[in-house]
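Once you scroll down, you'll see the structures, which are given as structure tokens.
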Structure I
Amino acid sequence: MILKALIVDDEPLARQLIEGYCRYLPEIEVVGSVVDVFMARPILETGRVDVLFLDINMPVMNGINFLRSLPHKPITIFTTAYKEHAHEAFDLAATDYLLKPFSMERFLQAIDKAKAALKQQPNTPENHIFLKSDGRLIKLFFDELYYVEAQGNQVKFVTEHSTFNITQTFGSVLELLPASQFVRVHRSFAVNIQKISIIESYRILLLQKGEVPLGSNFREDFLKMVMSKGGE
């Protein structure tokens with residue numbers, strides 16, 4: 001089990017200590033190490049964080065209030081020099097509460113608690129797949145994918161950060177994508193409904209990534225689906 005960790009602390013030495021401990025543990029992957037909660041929020045929104053190491057006393061918003069503000073709270077280990085916040089932390093279902101300075105032994109105890117808590121969480125659908133392109137395996141997060149386009153015996157993927165092709169049939173690619181998130185809008189195009197900005201008669205404008213055609217044979221079913229989503 002690999003735990004993806006995010007470290008939030010305004011003290012450089014505190015971040016370095018946790019990063020150093022994590023380097024000794026192959027089961028921990030640090031996906032971010034940031035100085036305040038405002039930098040942490042977009043990383044948490046990607047859904048890639050399993051465990052959050054969170055300081056309490058930070059400028060503008062403290063760690064307690066930040067965790068309280070999150071609609072979906074990750075497994076959280078508070079790291080602080082102040083023991084008086086422990087009651088509030090555990091009221092927010094914190095997994096552990098580490099008092100600075102803490103030893104590697106104490107850190108390992110917190111990691112074991114995080115692993116146990118993660119095992120108790122209900123299984124959730126995968127948020128990514130791996131695709132082979134030009135001899136490489138590319139990790140594709142569904143939330144980052146704008147659309148796919150059939151191009152002969154290949155399929156083009158357009159994401160937030162890159163564009164790449166794989167050799168695979170369009171139908172088999174569609175089977176890999178979550179049907180609740182991706183919809184076919186043309187014989188050669190399927191889009192991420194979360195990335196749609198405007199729908200016109202025969203085209204769909206996407207957020208920051210141009211447009212795709214809306215085929216006449218797909219238009220009616222697509223519009224019904226969009227309207228049903230809007231009513232949820």
Structure II
Amino acid sequence: MNGLPHLAARLGHTFQQAALLRQALTHRSHSSSNNERLEFLGDSVLNCIVAQLLYRNFPNIPEGDLSRMRSHLVKEATLSEIATKLDVGSCLLLGEGELKSGGWRRPSVLADALEAIIGAIFLDAGFSAAEAVVTRLYQNRMTGLDPSTLGKDPKTLLQEFLQGRKLALPQYTVLATEGEAHCQTFRVECSIPALGIRTHGEGGSRRAAEQLAAEAAYKTATHA
């Protein structure tokens with residue numbers, strides 16, 4: 001766990017109780033003293049902070065849209081993407097089987113770990129400290145949030161984008177399937193030949209992986 005100080009630096013939080021961060025990164029496959037309780041706590045803290053940020057940043061948006069925006073910001077795909085950028089996977093403590101099956105890059109594992117980290121920060125230094133970290137992590141996402149696209153999954157958004165430009169629909173290909181039957185990870189490619197775009201996504205199901213690949217393709221296409 002030599003990478004913990006570097007992870008703490010990326011988070012922008014100095015832990016007074018380093019054991020909390022270690023526990024937040026401990027998967028249940030590794031130890032009975034794992035991150036599940038911290039994940040439970042962090043989930044509630046994260047939802048509260050994100051709701052507060054949305055309330056402040058979007059004063060004219062009705063409650064229903066705010067709820068959809070919050071759901072988008074705290075869903076597994078978003079959390080795993082943030083965790084990946086923080087390189088949380090390299091710091092995880094996993095059991096041998098989970099390690100061999102690529103658990104360190106599985107979206108559900110990364111998302112759970114990020115929630116646990118937020119719970120650990122809350123216990124370590126209180127709500128204000130957790131709020132400061134979450135606000136930094138979500139700063140760019142809040143700025144680029146478009147309420148008009150919420151409620152539509154990435155595959156739908158990508159399809160509508162391409163149809164609006166009279167382009168062929170994307171092609172999805174399963175590149176690899178890893179892990180045991182009850183705990184598989186799918187790697188999918190989304191290709192749009194007309195735009196020269198190829199993106200990839202990994203998830204616990206083919207559909208989840210396709211959605212992540214579509215999300216990456218949509219971002220690439222709309223920012224080209």
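Values quoted throughout were computed directly from the atomic coordinates according to the rules given, and no laboratory measurement underlies them. These figures come from a predicted structure and were not determined experimentally. Cβ atoms are built from the backbone, for glycine too; each structure is taken alone.
Numbers at a glance
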| quantity | calculated |
| --- | --- |
| Value 1.00, calculated as FRET efficiency 1/(1 + (r/R0)^6) of positions 9 and 65 (r between Cβ atoms, R0 = 41 Å, to 0.05), assigned to which of I, II | I |
| Which of I, II yields 3.7 [distance in nm of label points 7 Å out along Cα→Cβ at positions 145 and 177, calculated] | II |
| Test item: Cα extents along the principal axes in Å calculated as 56, 47, 27, pick one of I, II | II |
| Comparison of I, II by relative contact order in percent (Cα under 8 Å, 6 or more apart) - largest value held by | II |
| For -18000 (helix-only ellipticity at 222 nm (-39500 (n - 2.57) for each DSSP H run of 4 or more, over all residues; to 500), calculated) the corresponding structure among I, II | II |
| Comparison of I, II by distance in nm of label points 7 Å out along Cα→Cβ at positions 33 and 57 - largest value held by | II |
